[in-house]
Structure P
Amino acid sequence: MPPITPLNGHPLPLGATIYDKHTRFAIFSRHATRVWLMLFDHPDDDSPSLEFELDPQLNRSGDIWHVDLHGVGEGQLYLYRMHGPCKPELGMRFNAKRGLIDPYARALSGGFNSDLAPEVFDYDCDEIEDRLPPSAPPSGFGKLPKCVVISDEFDWQGDKPLNRRLRHSIIYEAHVRGLTAHPGAKAQRPGSYLGVIELIPYFQELGITAVELLPVQACDCGLSGNINPLTGLPLTNYWGYNPINFFAVTQKYGYSKELAQHVKEFKIMVRELHKAGIEVILDVVYNHTAEGNHRGPTLSFKGIDNPIYYLLEDDKRRYKNYSGTGNTFNCNHPVARDLILDSLRYWVIETHVDGFRFDLASILGRDQKGRMLENPPIVERIAEDPILRNTKIIAEAWDAAGAYQVGSFPGGRWAEWNGRYRDDIRRYWRGDPGMVSSLATRLAGSADLYLRDGRAPFHSINFITSHDGFTLNDLVSYKQKHNLANGENNRDGDNHNFSDNMGVEGPSEDPAIERRRIKRIKNFLATLMLSQGVPMLLAGDEFRRTQQGNNNAYAQNNEISWLNWSFKQQRAEIYRFTREVITFRKRHPIFYRSRFFTGEGGVGSGPDIQWFSHTCNEVDWESPESHTLMCLIHGYPDLTSPDYAYNDALLMFNSSRQDAHFQLPPAPYGKIWKIAIDTAMLPPFDIRPEGEESAPPAQSTYQVYEESMVVLLSFEAE
């Protein structure tokens, strides 16, 4: 190794940046009094091979500590140590014996599990000197992942973010490992970024336009030693909502064992998905970190400048906990705002991702006292940032402390996970009384939520299921959650699922129950794909993936969470229906308008939408006994579209346990109605490919069977 020469350096950019003959290191800390940069030769080294103490007179500009190291290049491993006040009552938790991960590190040397690293858990500051005498040298860095100096150079082959219009999107929410880890996937590189590439032909066949990946930021996989009581095996944080760094791609989905190769594999995955026309949306976590509360580990932020990065209680020994995980990131502190924005820009510029879904995004709207802000600075900056201008930004518009902002999330152009859509559609098809009005509102794009602040139907991300909750199969198979495998005595997970088991809890061999479940799933899928807004499908729902009734499988890195690809053949009826209803949505732009319905006329036409009772009369919106609804969407164009003539669509809904005879309105302009979808029918008549629609027995009436949905399209009379 050539000799390493330290020079004063420069405060920007933060992180580790490679130049021709040197690497620049820069890190923020306002309250540190001494800073050391440690270099390591191997990822598992317990002690550094070299260490440089930064001179505050030469290597500090304002709050930035910096140094240029000549002779250091790509692949160098490093950590920091910092000395400063150890006064928990002031929020200060410096401990110079702890290794610290650079918040701006672009790669880490490996995965991390705090259950296997007791040395990262800090002692109370009053006890440090007793337990770690001053004469003891800093050590215990072997279990901590090291930061890796990397270059951002990559052969993108001309790729860039696709920038598809949000309203044209069909999102597929998935877990990188869960997609291909199951043996049934027969993947050459199972559970990895490269394994996702093997599914591209499947994604294209299914028809989705974007994959929304559960967190890929480097995270702590530990779960405080929790054990699966059913197997006796240790549990790990499978979902990954426990970040230790906001820039670094997690190594746990890498296939190659070569240092930092997982970053390139992630970029390869994005590039190849883009070639297939599929966007990549990342589920990102900026609301908390893996460092937890006052008893949690010290990994990075806590030991760099605790009161800057976290919201603290009045008793500054303790952390505000709006995330439900022990701490809350101080998102609207100027330093933290810059960090979040720099991270988002990095993912867009250097990894070409197309969008983000922000976990517990309401926390982004809290000030440094935890109060909700009317115009949160970080929320507005993300929405208005010029680099992110064409990037999709989606809020999970609630947090764990009671904030619920669905329909009112600030920032203008933000889309939102529409939790009200999920609950209302579940309740309607379960047969709950008084849900017809809610069905109509959600079907039409949730104008009650998004019209008043100038947003559009596509700002509603519609979903029936997500990673957090029952799968679609389990939603129609279980009345209660079955989460014992999580080791929390079934206390975890949502108790308000609006689910139904059709008379038998769990799997059933009763053909009648099975047909009801299949029909209910088709109803959900058809409603989702034909509602105004952007549909999001949970991976595996297209072939009835089950989690055996577990509605909070965050700890299940096993076949409970992995996609069992044998279901694609075993449950081919649902797979075919899903594929065809996605195609149906794409073929008919009336289902993804850019504007809300007005009930008024268009170009030479009548109202854009009309609502009828099943007797073709005015709807009694207040009736708790009504379970039927009919909706006529006129096929003249959305005025922003260059096309002119679309099919009219007549949608009929019946969630009751009795058949209903619908009196049909005449098809507009002398056309005739033809059957496109009838969820009560067996394949291939449940959904008919283009050109195979057929006229009903009569143009004036149609029998909609119990618990089913019908879609008729208008065609010129032959």
Structure Q
Amino acid sequence: MSIIPQTLRDEHAALAAELHEANHRYYVLDDPTLTDAEYDAKLRRLQAIEAEHQELATPDSPSQRVGAQPLASFGSITHGQAMLSLANAMSADELREFDQRVRRTLELGESDPPVRYVGEYKIDGLGVSLTYEQGILVRGATRGDGSVGEDVTQNLRTIRSIPLRLGAVEPMPARIEVRGEVYLSKAEFVRLNEARELSGEPLFANPRNAAAGSLRQLDSRVTASRRLDFIAYTCGAVEGATWPSQSAFLTWLAAAGFAAGEHRLLDGPEAAVLFREEAAERRHALPYDIDGVVIKVDDAGRQKVLGELSRSPRWAIAFKLPAEQAETVIRDIEASVGRTGAVTPTAVFDTVTLAGTRVTRASLHNQDEIDRKGVFIGARVIVQKAGDIIPEVVRTLDEMPADREPWKLPTACPACGTPVLRPEGEAITRCPNRSGCPAQLQARLEHWVARAAMDIDGVGESLLAQLVSAELVGDVADLYTLTVEQLAALPRMGQRSAENAVAAIEASRRRPLERLLFALGIRHVGESGARGLAAAFGSLEAVAAADLEALAATPDIGATTAAALVEWFADPASQALLSKLAERGIEPQAPDRVSADPRFDGKTFVFTGALTRLSRDAASEEVRRRGGKTAGSISKLTDYVVAGEKAGSKLDKATRLGLAILTEDEFEAMLALSDGAD
């Protein structure tokens, strides 16, 4: 063991403390203290110190947030105190019966005051138990069978809302099992599924399944990329501390560094009924899924008197929300082909309203899902929105008639007639005709012209369909040979529209490198990954020549994406496409920055409302190339808020925080000054 200079120990301790505090501020309090660049720089310095002196890389180091080498399998952990389930109340009357049982056991008469309860949101996630010894997280486990769970410590350390060490709180238990829920936010669920769809992977059915699958990854680096969250709500075995009530314990959790969730003190069952009604009204506005509320007797002494049954406590109950589902009839099942060749079945049904929107279609994902749910045309089904976002068929209400054949995916591609393939061990059926399938070509073209990709305005889905049908394009490179005369001759395309389309295509020849990398549709490469590649390598040629290790070390590019990149650039078809694009004048622009300007360099901009001259993407790009960054939400660390027309709640928050607010004209004046204009 090497001798570590005290100055280095002190620097490491200071960095660790600052990064712990930054994580807590950002992920729990939504009140960041460091910019992303500052955080990354401090973390890199911490990792450099630990690389030189490995004994400093303790389990509670912030370096543990990024994940470690894959495990061969999960071990098991015996809980110090059993993780019990909760009994359910499905109606107000059942909740009132629970209250009566509590009162009888506590020997309360009619003249005694109402029992005080605590109401908490019941997050639809995965229950886990975290063990802290002397304030340090030492292990974490899933619920398992209630007595023994899987050891997922390595994965839990990657969740930034879980403190690796407790804050300076009193009391500080010698040992405590903190229980709570690991979940995936609605926004992260959408982001994750969009990325999976982009890469041709099967979509997660709902946030809970996605959270469970993410937490049980043998490679904790995958878990780290999924951006899970955690809310604490109770404890198991405790040594050296007690709390007088559940509400006092929730206050302690918040002081110790946890997100403890929303809760309310409730006097009697009617207050609990009202709390659930309010939760039902708020459920769609919450950032996470809830399937009910939990009602707990607040007083710890009364909890002990009430005791437990074999599987559930007598002092708490889950008061479930009515499921927001609807019954409808499936009228058709359509098979569509995506740009990766995935053949996806979609149910078409009578219109229903869910989570405030009208729904007529829902993906059935794959043949296994259809078979499992017994779906057939004409069946009555229950549908809902997974995570209040994505429509899904929950179950079939009818048995399939004996004279009807089960619905099966076609054996040939519905777009090109090529026999479809389903590789062994995979759930997705694919059309292998990558170069000749019109549906895949259409999807690739739509991705290429999208705003986040090559941003070719005026060339939309219907025009692309005509181009494919007329065989005017065989790949994305062929867009750059189209003439005004060719487009004007198409149905519903006038001379002016044709001129605009050709002009938009022409303007896209010199898009930034990051847009081209995203537009190419390489599996797993999303917008942030494309930006990281562009910044790290600077040219398309450098990305193509990079090895697996260099790619995997790039921000937002992990091992899986790196492997996909190597495979894509080695494919002769990809090489032919790149050559064709180069021949047709596609010259991606390397990331550039104008002269250093303190108004942008290192500053964070948030856009709100509608901009009338620049698109939101274009404005963000202008900020980034000047060394600034953009964010989607406002915090105390936001430097400028650019307010366009009809700016809403973000502008209100910016005003309350006293942030610098710019009009669109003022923002464009800053750009002009940065460019050296008058």
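Computed from the coordinates by the stated procedures, all read-outs in this text should not be read as laboratory data. Keep in mind that this is a model prediction, so the values were computed, not measured. Cβ atoms are built from the backbone, for glycine too; each structure is taken alone.
Given a value of 3.5 for distance in nm of label points 7 Å out along Cα→Cβ at positions 142 and 414, point me to the structure among P, Q it was derived from. It was calculated from structure Q. Where does the value -5500 come from, among P, Q, when helix-only ellipticity at 222 nm (-39500 (n - 2.57) for each DSSP H run of 4 or more, over all residues; to 500) is the thing being computed? Computing helix-only ellipticity at 222 nm (-39500 (n - 2.57) for each DSSP H run of 4 or more, over all residues; to 500) on every structure in P, Q gives -5500 only for P. P, Q: which one has volume of the Cα convex hull per residue in Å³, for residues 262-421 alone, as calculated, at 182? It must be structure Q, since only it matches. Rg and Dmax of the Cα atoms in Å was computed and gave 27.5, 94; which structure, P, Q, did it come from? It must be structure P, since only it matches. When mean count of other Cβ atoms within 10 Å over residues 326-333 is computed across structures P, Q, the figure 16.1 traces back to Q.
Name the one structure among P, Q that Cα extents along the principal axes in Å, for residues 62-157 alone of 61, 29, 22 was derived from. Going through each structure in turn, the value belongs to Q.
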